[in-house]
Structure P
Amino acid sequence: MRFLLDDEQRAFARSLNALLTAADTPSVIRSWAAGDHSPGRALWSRIADAGVFALAVPEAYDGVGPLPVELTVAFVELGRHAVPGPLVETVAAASLLTDPGPAKRLLPGLASGETIATVALPGPDERALDGDAATVRLTVGGDALRLAPGHGPVCASIDPARRLTALDRGGELLASGPHVVAAAEEALTRARLATAAQALGTGLALLDKTVAYVRQRAQFGVPIGSFQAVKHQLADAKKALEFARPLLFGAALSLRPADVAAAKVAACEAAYATARTALQLHGAIGYTAEYDLSLWLTKARALRTAWGTPHVCRALVLCGTGGLGGGLGGEPGGGLSGGARRS
């Protein structure tokens, strides 16, 4: 079985890649990690203008979606450039806002990029990503969806650009009932899918950067990329990433929680293995925070446990189910669709 993107989807990926290449994302990431959100907000607006967030919002609320395949295409590119901010959480928020009142009030802002959202779902760790930067903070407790009035202190993450905060509880009630629980399950599935796509993009970027590096770094008068051992390491990384790609787009087509969990394990483990290879082949320079590679290394490690650890996701695959019942188990924020086809 092959999963193919159509010409329009490939063109969308190329245009988003060009936009982000011109954005100097390493400087944006470092500013975001330091608490300066201005460059990140400017980039967020450009990403929204490209239509990324509208892909998660229904047409009735100024979006063009939900289009999970196109959203997956976009998040691969966002991961390739390590774009900071609660990108996944904004997608999850779009799935939570199902009642007409809150949806009409908040979804158009998500689609346009005027609103930056973060969410906290039930689980072992209910901290939310970038609560200090978000303009809309959603919490789910039991069968109640609330708008958090504020957030707690910023906590450190292994990725300095992933700023974790606890959200205040007991804010405005937006919705309640069994449909909130179902919406939270859907939000978790879509968050895991977007995280897997980010991880694949991060791994692809790490591989590209490492291939370029070993071609120009020389030992014994020749590039180290000519050494057989180096070639094998890079081939193993490439193979793992390419095996994760069809799982990812297959999950985007089915949106079955078990399929999404499998895709997240494959993509995140491939990205993490690629990060380890990249670090080894870069040598001592790979350990320095000043070197841009570190921004992708730490992201690959953080995404591995965001929205469900490998252990949690593997358990969901084995039992063929998914959802909040198994918990997030790690750091939070832890039919055919679009033009993709299978043959």
Structure Q
Amino acid sequence: MSKARATRPQDGQVRLLTKVARMYHERGVRQADIAAALNISQAKVSRLLKRAEAVGIVRTTVTVAPGVYSELEEQLEEQYGIAEAVVVDVDSDADEAELLAAVGAGAAAYLEATLSGGDRIGVSSWSQTVLAMVERLRPFTVRGATEVVQLLGGIGAPEAQSHSNRILGELARMLGAEPVYVQAPGVVASPAVRDSLLSDPSMQEVTRHWRELTMTIMGIGSIEPSDVLATSGNAFEVEERRALVDDGAVGDICHRIFRADGSLVRGELDDRIIAIPVDDLTRIPRRVGIAGGSRKLDAIHGALAGGWVTTLVTDLRTANELTARA
């Protein structure tokens, strides 16, 4: 194969070029099957293969670019049965802020490389990792999605409210999409209050949007809330968290609590959540989970075990620990 001189593509594109090239040239996957697995068009697969040759990724073998962990990603995909894994490099001594920044940047690059403009995207409201992604996303020159919808009640304490609004509003602006807000808290006082709010016409309209989503971008939370969630008024109380842990809970997605095997923890707490129903969530074709770090290892493993996500964006150390567990 030729090694034509060309400008090197951006990091997110390098990872996608490398992945497509390995699937096609080394694993013998057909272009149509690559397109289906990565949620892109077959025409784009063909263009990516040509581009991989032009920049020298494909010669007689696939050359893995520095900072791209294709073999580890493929191992995660095979062991956990997910469609795609994205592994980002993080220094072993990185603190929590550096980890958030790296995973957020990896998620932003993934979106920039894979969004085609037609998706209706659901996004979790209180995730620090999702916010880190939004802060590192570059504005799309063409429309990246048609609408962005909150998956969980986005109303909270005034000092934390801007966090939820920034995630949805900024993401919609970057993608050129229409924002759809959930004008309710994520956690309410009782199931009766939840039912009353869900019966409101504005919430009925939101639930219609939930059923039409084609993709989600979600943080994976541990049982102990982040600082932002804790101050938002949408976190469970200490006694409630203890009861959840006693019931085997390890993590949550959009406040839906799950155990180490991924099974949903049902009960009175789950009946007080204003968020996309689990059945509607799991019917969405592409569900991107973004999380990393040892504090969230059990939660990430549970999310993978329960099929809560179809795509995982995480850091190198967490990815290695996950492969050791499976």
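Read the figures in this text as sums done on the coordinates, not as results from a lab. What you are looking at is a predicted structure, and each value in this text was computed from that prediction instead of being measured. Cβ atoms are built from the backbone, for glycine too; each structure is taken alone.
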Value 21.6 of mean count of other Cβ atoms within 10 Å over residues 274-281 was derived from the coordinates of, among P, Q, structure P
Work out Cα Rg over 2.2 N^0.38 Å, for residues 186-241 alone for each of structures P, Q, then name the structure with the largest result.
P
I have -18500 for helix-only ellipticity at 222 nm (-39500 (n - 2.57) for each DSSP H run of 4 or more, over all residues; to 500), calculated from one of the structures P, Q. Which structure is it?
P
For structures P, Q, which has the highest computed value of Cα Rg over 2.2 N^0.38 Å, for residues 26-129 alone?
Q
Tell me which structure, out of P, Q, gives 0.96 once Cα Rg over 2.2 N^0.38 Å, for residues 106-305 alone is calculated.
Q
